[in-house]
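Every number here is computed from the coordinates shown, using simple stated rules; none is lab data. Predicted, not measured: the structure shown is a model, and the values here were computed from it. Cβ atoms are built from the backbone, for glycine too; each structure is taken alone.
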Structure 1
């Protein structure tokens, strides 16, 4: 007599497939979802909900959202630096905790890299706190995928922040 398996004991072949992750440009309707993702990420500086609406509207060409089954599960916000048109700065990266470990962050950065190249940007920059090893690995993976050097230098000293913020190291990748 065949035995039944509990759903958690099903083999990988028997499990329903994970929803396909789509990486695309955000729109203003994504602002609230991005704010929730940033809030739930735990390690990001949370901006106002209004700023995420503006970000999705005004910087949709340099930002991406990751969707699983139509639901936002990650985002990368970025902008072209006003004083350095050849540099795209990555402002925030967030992935829903339930979707971490699937390289969604790197895939979203690849989308940002495509946007950077379309805009004529040769460099991607970001700041990362010294102990944020996951972000450092993600940017290193992005640099390797582009065959580009990565330099890590001092970005912002902790004394520049009005609270107990850690310092932020500047990561510069390129030329792409």
Structure 2
């Protein structure tokens, strides 16, 4: 059985600023506001004979690119059962509880999730991270624990393991 080791990547540059609102029900949601979101990951892999686990620069770059992709945008949960989203050439129109808010398309990203929360963002970003099975296999990765924070000492956590993915 291979020896496993974990590496945590929690670099100061793994963050993005984005606006969102949490939807609580068909009639209740937060007002649009922003956070400085932070991202960290713990990756467990097989330790090689050379004492190295894997080239974690690969995952630092992936996470850095993901953070850059969402920086300075408004994030909207496209799959929310309580939002109706329509669009024209310039705007998304997000309707909740009979009130419609126009959002510039150039400033907005529709995410394929049900709510923009730290736990949903952790699960979504983890799905993106594990979508490249070739890299996971080549690096002999056994598990990921991805964390997303919207403020100090508050993290949403999503986990993936080779055993759970079978």
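One of 1, 2 was used to compute relative contact order in percent (Cα under 8 Å, 6 or more apart), and the answer was 25. Which one was it? Here the read-out was taken from 2.
Once mean count of other Cβ atoms within 10 Å over residues 79-86 is computed for every structure in 1, 2, the highest value turns out to be that of 2. Once mean count of other Cβ atoms within 10 Å over residues 55-62 is evaluated on every structure in 1, 2, the highest one turns out to be 1. State the single structure among 1, 2 that was used to calculate Cα extents along the principal axes in Å, for residues 39-110 alone, giving 61, 24, 16. For Cα extents along the principal axes in Å, for residues 39-110 alone, the value 61, 24, 16 is produced by structure 2.
Consider the structures 1, 2: one of them gives -8500 for helix-only ellipticity at 222 nm (-39500 (n - 2.57) for each DSSP H run of 4 or more, over all residues; to 500) as calculated from the coordinates. Say which. Answer by label: 1.
Which structure, out of 1, 2, was log10 I(q)/I(0) by the Debye sum over Cα atoms at q = 0.09, 0.11, 0.17, 0.19 Å⁻¹ derived from, given a value of -0.35, -0.50, -1.08, -1.32?
The read-out was computed on structure 1.
Distance in nm of label points 7 Å out along Cα→Cβ at positions 87 and 135 computed as 2.6: which structure among 1, 2? Answer for the origin of the read-out: 2.
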